[in-house]
Structure I
Amino acid sequence: MTQGTVYRGIAFSGITANIVHELNTIIMVLENLKMSRNKYLILIIIFLWTIGSFLPGVLSFAKESGYIDIGSGRELFVDFYLIDRLDGARLILHHPHDEGPVLQFEQPWEGPFCGYCTVIKDQDKYRFYYRGLPQAGRDGSSREVTCYAESLDGIHITKPKLNLFALNGSKSNNVILANASPVNHNFSPFLDTRPGVPQSRCYKALGGTRKSGLIAYVSADGVHWKKLREESVFTKGIFDSQNVAFWSDSEQCYLCYFRTWTETDYGGLRTIRRTTSKDFLHWTEPVEMTFGETAREHLYTNQTHPYFRAPHIYIAIAARFLPGRQVINEKQARQLKVNPNYFKDCSDAVLMTSRGGNIYDRTFMEAFIRPGIGLQNWGSRSNYPALNVVQTGTDEMSIYVQHDYAQPTAHLRRYSMRLDGFTSIYAPYGGGSMTTKLLTFKGSKLLLNFSTSAPGYIKVEIRDAEGKPIPGYSLGDAEELIGNYIEHPASWRHSTDVSPLSGRPVRLHFIMKDANLYFLQFQP
């Protein structure tokens, strides 16, 4: 039974086959009891209410009573999770600003084939990890090493001399892992945020290939690493890319998003699967990630991670790979000194999100980060984002992207964005509105991240479950919000207090003119 179906003269929506079967059974019983049609319609409504279908449930005669509980969490408008209606407004994608190179891969043990970068912000220090590889070769070769750099601001980066591993007869280098083939091919660390994790294991990492499986490492400081155990912890994947893991507070388990293919033996498209673990040692049967009804594409890296200001939302800034889509000709490749095997494809970066499970949301199919001006940006496997977005200012966050792969000029660049500014609800000068789905919250004030023009504004009306303005929180009561703020409270008649509505199902109705709305959050 599909949405909008008329059943026995009654209009329903969202009713499943199981519910229809139960309705049939109930109606047959009631008809045998000689009950009137109106009486058993009432009983059907009670039945639907009891099983929690509400709406999706009855269209013609029951009000929607399901709602989303957002508590006091920050909710970014990266998808349509909270959006019920847009009139004259739309959900738009923003694009990071290129701030230029921050890390050159110029050392003899680094080179043109550096890749699979990770950046971790640990209190006041930024840690950068990446593969060092001066010459192309098979995945997992003995020439691969894992390099390390650090910064106090995420902008000025240094390479410490760690004296851990001898390369070319000297330990004066920034290598944190060597002679660990094939782990160095795609060593991918993270800071473990699980409550109660021992300090000796507060950093964890996975690395390896199909032949070895993923091998787990742990560290107390992010520099000195050791194997968690000798044998691999997970083997059910291809792993021919960066395979990322993290602790999910919202799902209460470790997650690993790893490379696989849509067909067997490297056939079809490069894609992503997911597995979970309670202890980082024993992992569940993997499931393939889904992308809704969007067109399938090669996704070379996924870089899925919890957004640091809203960790229940996973941000995935993936490398989209287009094999055989050639921009650079052979003469131009020679001028750029590109490796002959790495100029006949091109790549860019796309934004995906997830709220858990095996679902990616691809609201935006267009590029999040386009290749830059200059043919050096159009070679194979360039424009690959590093893992993680980090805050680099009071109102700024940064994304790092690998450039000029397989070229002598290979390096890492920094891109900046407004804090929380991946996407926004945008209304033009002519105005527009957005209404949320029915929700409940916990808090006493509503904070917004927004920007307006000088004549622009935002006004917030709070409506009840019936869609009617709540007295004291109507548009007539709402004050115009004007300006540019990362966090600013909405107000009604000079008051920001919404505590009387805490826990009550409501809708938020935003009237906007020449304005962008990036997030909402209720706070105590």
Structure II
Amino acid sequence: MGYYLNSMEPVENFRIASQSEYFVDKSKILEELFPFFQRADKDICITRPRRFGKTMLAHMIASFFSKAVDTSDIFDSLFIAEASEYRDYLNQYNVVFIDFSKMSWNCESYAQYIEERIEMRLIRDLMKAYPDADIDPNGAVWDAFSDVFNEYNGEKFVFVIDEWDCVFHKDFLKNNEKKEFIEFLAGLIKNQAYVAMTYMTGILPIAKYSSGSTINNFMEYTIATQSKFSEYFGFTNEEVDVLYARYLENEEAPLLTRENLKDWYDSYRTLSGVKLYNPRSVVYAFTNNRIASYWTGSGPYSEIKKYIVNDVAGMKTDVALMVEGEAVPANVEEYAATSMELQTKNEIFSAMLVYGFLNYENGCVSIPNRELMEEFKNTIAKETSYDYLRDFERESERILERTLAMDADAVADALGYIHDTESPHKIYLDETELSSTVKLAYLSARGKYRIEQEEQAGKGYVDFIFYPRNVKEDGLILELKVDRTPEAAIKQIRQKNYALRFRGRMGEKPLTTGRILAAGISCQKGSKKHRCKIEVLE
């Protein structure tokens, strides 16, 4: 056993994790890795934001395959023990486990980081484990592995690499050394006969750093482009249900509700549409018996923050929309803030997705949950450059107040003003374009209401329905019309009985005990004049 080769560290770390109170068994991923041992394309790289369990999975994978010690006492009780090939792979390989985030406290250069630490320790491990191999202690590390392969009957190694991209966040790394690091990884792994399989993980997509064919041997699974392996990073809804039941059993005076957890830590979505919770924050909430923000993304967030604060590429309006719960169209290409100066809105959004600040679904980015929403709000609150957004939020609050007061003329005037000053649609072609102005007008309402658009209600689909977070408050239905009258909108609301939705589905309690208001909103294409009519339905 050595520092990197068949190390005991990942084994002990996973053993402790597997015994923790809120451990979630993700061992089924191991069975999905078995086929890679038989394939030519045996190197995979899975990138995910921080706090999504990448390191624990890396520890588990190293512990399972490693010859370091018999780990059947850990894995016999996990899901993977049910796999038909379980014993064929358990503790059958030499594992090289490298966590690139680990370095000496006084590391000041790339040479210290790679050459004097990682390469030297790898060669030392090999010389100790394979004393009969003719290894040059001053040679290249991949030559040392090749010597072992050739002199020890084709001895192979599983490489488990965690935080592969950590070096890109270090101030000491020069631009030319980024290329050297990629070439180092390529030399160590690419097309090497001694590699049985490589499992690598990090935050940043490796394809963005590899020019041409330097390190094109990896099959890359990213958060935005691949659904495979997604369920293993983050907690699924069903897993949180199990953990919540465990929490209720263990906690004498539980303060968390299931809805709290969903509101604060849910809504990261995979490409296949599966919703995932932030595992680190969920576990901290259970452990502390307290809902709070456990966000600790200081480094990358500082890199991204400058783009938000300085309104690069006109970010302010989109950030304001997302802070109030709206999704914003984006073309995600998975850029990273450390890789280049981001210039376009799509590049900035892509970097924010890579770091876990945004969610991506159906061509739009959004702030995934309340935990991150609070971080964005704190950023905006501290910046004078966002003063106008706070003014806009106050105007939005006034529009909601006027709506609930049934002051239809004031609402119509406000909508006209927002259309003229903020909306990208100067002439409405249909209700969809009118809805963009309505979304802006009622941004601040999301604090008091859960707002759904085009939701099935009664005998049709309502344009906007406002469910009060406090059941004693009024409910609100908005129906939009272009080149028709607000009276026609009210008539449709009544005829299709949209208000029925507030009574709740079978077995549910009513969603409001207050009034149910219907607001018909219209605009004429020619005059651009907005009109509004508000009535009480119940």
Structure III
Amino acid sequence: MATYLTPGVYVEEIPSPNKPIEGVSTSTAAFIGLAPAGPLNEPVEIANWSQFANTFSDPAHPQAGPFLEGAYLAHAVKGFFLNGGTLCWVVRVGGEGLPEAALPAADTDKPSAEDEGKPIAFQAIAKEGAGADVRLELTLDPPKPKAITQASDSETGAGQPEAAKEAAQPQAETQADTYTLVVSSGSRHERYAGVTAADLPAKVTEESELIELKVPAGAQAPVQGKYNLSAIAVAVKDVAKQAVGEIEGAGAKREGLGSLVALEDVSIVCVPDAVAIAGEDKQMLSAIQNSVIAHCENMEDRVAVLDTPKDMEPSEALTWRMSTAGYNSKQATLYWPWLEVMDPLNKVPMLVPPCGHVAGVWARTDATRGVHKAPANEGILGITGLGYRIADAQQGELNRSGLNCIRSFPGAGIKIWGARTLSNDPEWRYLNVRRLFNYISDSIRQGTQWAVFEPNDERLWMQLQIAVSNFLTLSWRSGALFGATPEQAFFVKCDGETNPPEVRDAGQVITEIGIAPVKPAEFVIFRISQYTANEGGA
């Protein structure tokens, strides 16, 4: 309380007892996968496709952009933004090779993104311990004065025929061009001066602590210039074991899923390269996806979007879902079949896992309708077809098992035609119900942080009850809760009954909340019968 000693007028600011709760974001996705370049095992916030391409493209091969042969991360992120996603986090896993750079032959220009077939004079590869910032500067030395060899009279052909004299004239000695190569990495510098192109690779490889120079077959003299060595992503087939460990975050450092723990705004988790990393090993795929499910279950505020293996027919997908995978989780969903897109590397159609596109549809539905709307009967953008076209009769068993199908409808496009979780509990069968609870619980948790360490009395109980009731009333008005009145849609109880002395002595304040979520009309049924006017006579 303020102390007043001097007469006068004083103004006091009194905090409002009403503490409004703001709804949290439900459309921020996290992607874990393989890319040709970019930070490793470090979450990067991405707001658009251009930012992703700039961050995860290989500078040595910019024509490929962020796409990596055999990997799907870039396709998933692109599908996310094409379908309405606005913000995501990307974690690159899988490791990378040593930094390298190609020095072009003298009859070509500097390496170009449009032509990888140009002759290469040298391939510079960083040695272990050289660091990530290795730079080269190659310059052609100025031509040296050519030595002239003088001949004696007998050698000059004095007194001999003219032809012999011309042949015996002083000749200039032919000298090969020499180069100066400066190699730098941080504070370390190496300089090799006056070395011919033929001798440079052997000399540098033998003496340098930073790089080695390899000579491709049929190489020519190099072009002078400045070059930065960049790390090349390891091929997908070579990173399986390492990538699995990084995705699971099994190491002491936060990697893969472990790096997402501190990101409170993430609500959707996708690992589009799980199938690429596992290959034909279905058990490895299950292990990766079970790690994703466990992460979402432990965090309690995010949902995993999983993919089936590639090229599966309905019966195979059902068998894999029920027998091989056997997932049972209210925090995970599974989609089939794969989507057809145009491969930007080979310019031919290819199949990609649907998780990224589906996550974008979730984000778009949240923005246009709200998290309470099931993200189904929604079109998918940025695709040219499906890996399998399913009919009504084939979808029944798949839908009952929690496998959400993506279908093509004549004249209506390709749509998501399922909105179930992988839970066996009917209470958590529908995806929008699960995500609505995540939204409400996370919003209340973040919006009532002010209550921690407040006096645990009737005033606090009233403030909590008012704050939660106001938030749920807004949710009811938006159509998220079922009921003609707020009283039918929810209840909030925080009083002496929920907080008896033993609860208060334990330092706890308990608020009981009940909500009636709106569930989707999955089966729309019209009952039609014949009707005869004036039946019975009148």
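Structural remarks
- helix-only ellipticity at 222 nm (-39500 (n - 2.57) for each DSSP H run of 4 or more, over all residues; to 500) from the coordinates reads -7500; which among I, II, III: III
- Given 66, 34, 19 for semi-axes √(5λ) of the Cα gyration tensor in Å, calculated: source structure among I, II, III: III
- Label whose coordinates, when distance in nm of label points 7 Å out along Cα→Cβ at positions 311 and 327 is calculated, return 3.7 (choices I, II, III): I
- Which entry (I, II, III) yields the derived value 28, 44, 27, 1 for P(r) over Cα pairs in 10 Å bins from 0, in percent, for residues 351-390 alone: II
Only the coordinates and a few stated rules stand behind these numbers; no lab work does. Values in this document were obtained by computation on a predicted structure and should not be read as measured data. Cβ atoms are built from the backbone, for glycine too; each structure is taken alone.
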